[in-house]
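Pasting the structures here.
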Structure 1
């Protein structure tokens, strides 16, 4: 959310009440305000720079959707942002609607299954690396026909 003062974000008081989900308030927030994943903003006062992009991305259709394998030998990356675009064109990773999810790095090879992919649909996936301070690398792309 953004107000006129330029402040971004939300605050809930108290978390105890939000977790209790009285009158379905937590469910409503999940469906509306927090339905789309988002990246944590970089805190520039902490310094740092973006890690290198993933080394290699592999995609393969299976019965559960599209399996992605992300190869990354960098010690600098902590997690990945996965973007999905319909067709064989790479869109902008600045488009928040393209962010599919984030995935925690699990060694030199990290796997993810996109179970929302439609069969016989062409997708272009772009994967970026992020460090512990949330600096984002350039993307590495893979087209799935």
Structure 2
């Protein structure tokens, strides 16, 4: 899967792409919309692609809301963080608002959350997840609201 972490205006993600446990390459998993909203997804590559396409739409052509994972994209989820720090979790069943100070999704999320609980930045949290989660790896990309 992947590890995506957010804390203090920074989203970080690993770049490893794997299919059924096989490492197949590296991809950028995080994006910033025209309004500064940070977007990313974990799970099926098709869902990540859908989210990135939505994030790249110009203001005039944007849809009402972000795409949600479909039943075909089992175990996929997304996260959208607005510039004011509101964290929205995107799941097949809908969108929910998280009141968390920091957040992580993906197969390495438990490692990332544990690291952030101890004061790690989003990038440091993804680094911790890469060390322990066999489905996270590669370089770490970061992006901010600006």
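Laboratory data are not the source of any read-out in this text; all were calculated from the coordinates shown. Just so it is clear, the model here is predicted, and its values are computed rather than measured. Cβ atoms are built from the backbone, for glycine too; each structure is taken alone.
Comparing structures 1, 2 by distance in nm of label points 7 Å out along Cα→Cβ at positions 23 and 111, which one has the largest value?
Greatest value across 1, 2: structure 1.
Out of 1, 2, which one gives -2000 for helix-only ellipticity at 222 nm (-39500 (n - 2.57) for each DSSP H run of 4 or more, over all residues; to 500) as computed from the coordinates?
This value belongs to structure 1.
If we compute Kirkwood radius over Cα pairs in Å, for residues 31-70 alone for structures 1, 2, which one ends up with the highest value?
Structure 1 gives the largest value of Kirkwood radius over Cα pairs in Å, for residues 31-70 alone among 1, 2.
Suppose you compute distance in nm of label points 7 Å out along Cα→Cβ at positions 55 and 95 for every structure in 1, 2: which one lands on 3.1?
The structure behind it is 1.
Have a look at 1, 2 and say which one yields 1.6 for distance in nm of label points 7 Å out along Cα→Cβ at positions 39 and 127, as calculated.
1
Hey, relative contact order in percent (Cα under 8 Å, 6 or more apart) derived from one of 1, 2 reads 27; which structure?
Going through each structure in turn, the value belongs to 1.
Comparing mean count of other Cβ atoms within 10 Å over residues 79-86 across 1, 2, which structure shows the greatest value?
Between 1, 2, the highest calculated value is found for 1.
Have a look at 1, 2 and say which one yields -0.79 for log10 I(q)/I(0) by the Debye sum over Cα atoms at q = 0.14 Å⁻¹, as calculated.
Structure of origin is 1.
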